[in-house]
Structures are given as structure tokens and as C-alpha cells.
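Rule-based calculations on the coordinates, nothing more; no lab input. All figures in this text were calculated on a predicted structure; none of them were measured in a lab. Cβ atoms are built from the backbone, for glycine too; each structure is taken alone.
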Structure P
Amino acid sequence: MTSAIARRYARALAGVAGEQNRLEETATELESIATWLDDADVRAAFESPSLGVQASRGLVGRLAESLGLSELSRNFLSLLAERHRLDQFRSIVLAYQALVDRSLGRVRATIRAASPLGDSSIEQIRVVLEQMAGRKVIASVVVDPTLIAGISVEIEGRVYDGSAQTQLAHLARSIAREVSPG
């Protein structure tokens with residue numbers, strides 16, 4: 001769930017990126033920044049109370065240069081650092097992606113599987129999801145070793161669970177109802 005602050009920053013960034021016809025490029029850059037900010041040392045440096053505005057700008061400048069960021073993404077990251085909002089960055093990225101996806105008529109899905117899926121399997125699942133959603137689907141796969149077999153798909157807040165655990169749980173409840181008096 002994203003906060004109101006994250007949605008506000010995401011809307012502002014999407015407005016500017018849209019005016020510059022850079023919606024998707026900016027989304028890609030935000031993902032690069034998010035990956036970089038996931039590093040504990042980098043996050044600690046940015047969150048340090050002793051880091052002044054000038055040092056923060058320098059750190060942002062070095063990051064922007066190393067990632068080859070556009071001026072828009074560089075300025076946005078600098079703004080967040082100066083306003084001490086980098087703790088909201090992941091939420092802002094999620095809110096931004098949702099805005100871009102909506103404007104481009106697509107939706108994201110997460111496929112959880114017990115073991116890695118082949119490209120053809122992922123494509124088959126994606127095609128079925130597109131038929132269900134009526135929009136282009138961007139699918140990501142997460143290997144979840146806690147699943148015995150099967151898959152679980154989350155799309156637009158809905159979960160379609162075809163995992164073996166769920167099937168076994170349904171079977172157990174059905175058997176329990178049949179053997180219980182009543």
C-alpha cells in the first residue's frame with residue numbers, strides 16, 4: 001500500500017515525465033535508483049543526520065552519473081534527499097508505476113511458483129492473464145520454495161491460487177465436512 005505522500009510525489013513526477021514523453025524511461029530509471037538505494041550502506045549514508053544538503057547533493061550527483069540518469073530523475077532524487085523523503089522511495093516507485101501502467105493500459109502480475117518457470121510457460125500464463133484482464137500484462141515471476149507445486153498469481157489485488165497447498169486444504173475441508181456428523 002502506498003502512502004498519500006508517495007502518491008503525491010508520484011503524480012507530480014508523472015506529470016512532468018508525461019510532458020517530456022519520458023514516462024517509461026523515468027520508470028526504468030526509478031527502478032535503477034531503487035535497486036541502488038536498497039543497499040544498506042547507501043541508505044545509511046542518505047539517512048545520516050550528519051549529511052548536509054551539499055553532501056547530499058554530491059552523493060546524488062555521483063549516483064546520477066554512475067547510473068546515467070536523466071536530468072529529471074536526478075532532480076527528483078535530489079528533491080527527495082533534500083526533503084528527507086528517501087524513506088518513501090519504494091512507495092513512490094510503486095505509485096509511479098501504477099500511474100504509468102494505467103495511462104498505458106497495462107497491469108502488473110506476480111506469478112509465484114515452486115520452481116523456476118520456462119519462458120514458454122510464463123508466456124502462456126501471461127496470455128491467459130491478458131484475456132482475463134483485458135489489458136497488456138507485465139508479469140514477474142517469484143520462485144517460492146514453500147509451494148509444493150502449482151502456481152499462485154496476484155493481479156490487481158486479486159489472488160488466483162492454484163498451488164498444491166490450497167488444493168490440499170480444499171480437499172481436507174471437503175473430507176472433514178463429509179465425515180463430521182451433522
Structure Q
Amino acid sequence: MSEPAPIPDEEIERVYRQLDRDAESAGYHLNPDEAFVKGLVRGLIENERRYGYRACPCRLSMGSKDADLDIICPCDYRDPDLDEHNACYCALYVSLGVRKGEQTVGSIPERRPPRAERERARAEARVPAGPIGELPFPVWRCKVCGYLCARGEPPLQCPICKVAKERFGRFL
């Protein structure tokens with residue numbers, strides 16, 4: 001098996017700048033340690049090349065997009081981690097206080113449930129929970145930021161946090 005092609009610095013810089021623009025435009029902040037962030041960006045690019053999606057470089061990917069939807073960056077756990085720990089699990093995203101140097105980041109515990117628990121929750125989420133037939137449209141919820149929309153299908157991209165359509169789940 002041959003070695004994967006190295007990732008050019010220009011590509012890392014381009015993805016870094018795009019992530020930073022997207023984060024800031026949505027009210028989020030990247031870690032101020034640029035060298036650290038670029039290391040994470042390298043991991044995101046490697047995972048995108050390997051799996052076809054940007055799985056969190058700090059977690060073990062299953063190699064299946066469906067099984068890894070919760071850890072595609074930005075992951076489903078980013079916001080709760082930011083709220084409780086001032087940074088997400090891999091510390092790519094940080095609170096404004098950390099960005100300004102007013103707060104520090106400590107150890108962030110893994111909040112991703114074990115695989116069996118995730119699979120059970122996914123199966124339960126497919127079962128309607130109430131009188132959905134009374135609504136003219138289903139309500140979709142972004143699993144990353146909580147954005148809700150009522151329409152036939154979820155949007156192609158979340159207008160708030162910019163994640164793709166498959167990161168939405170049926171809410172009602």
C-alpha cells in the first residue's frame with residue numbers, strides 16, 4: 001500500500017481560513033493557537049481524503065458516514081462542550097473568553113456515547129413520537145446548533161452553523 005500524498009501547506013492554509021471565516025460568521029471562534037489549529041486542519045483533510053468527510057481528528061472514526069455523522073466537524077458535541085468547558089473536545093472551537101486569553105482550556109471529557117448507545121438512539125429517533133400527522137410539514141432540527149425548520153426536507157446546509165443536510169434529524 002502506498003503512502004498518501006502529503007497535504008500541501010497551501011491547502012491547509014486555505015481550509016484554515018475557510019473554517020475561521022465560517023466560525024466567526026456563525027458566532028464561533030477557533031482556538032487562537034494557529035499552529036495547533038493547523039495540525040487539526042491537517043487531520044480533518046486527511047480524514048476527508050480517507051473517508052470522504054471531515055471526521056473529528058481526535059476521535060476514532062468508524063469509516064462510515066452514517067455511523068460518524070455525530071463526529072463530522074463541527075460535531076454534535078461542540079456546543080455542549082463549549083458551554084461546559086470553553087472548548088470542544090479537540091479544542092478546535094473555543095469560547096470567546098479563551099479566544100481573548102481571559103479563560104483557559106483544561107481537559108475536556110469525551111461526551112460521545114458508546115457505539116451501542118448511539119445506534120439505539122438513532123433507531124429510536126426514527127420512530128415518530130406523537131401526532132405528527134397534524135402538522136403540515138415535518139420539523140427538522142440541526143443536531144449541531146439546534147436550528148429548527150418546518151418544511152418537506154431539511155435544508156441542504158444549516159444557515160446557522162453551515163453543516164450539511166444529513167446532520168439534521170426529524171424533530172416533530
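Tabulated data
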quantity: Source structure (of P, Q) for distance in nm of label points 7 Å out along Cα→Cβ at positions 123 and 155, computed value 3.4; calculated: Q
quantity: Read-out helix-only ellipticity at 222 nm (-39500 (n - 2.57) for each DSSP H run of 4 or more, over all residues; to 500), computed value -10500, structure in P, Q; calculated: Q
quantity: Given 40 for percent of Cα pairs over 29 Å apart, calculated: source structure among P, Q; calculated: P
quantity: Origin of the value 3.2, where distance in nm of label points 7 Å out along Cα→Cβ at positions 99 and 147 was derived from one of P, Q; calculated: P
quantity: With relative contact order in percent (Cα under 8 Å, 6 or more apart) derived as 21, matching label from P, Q; calculated: P
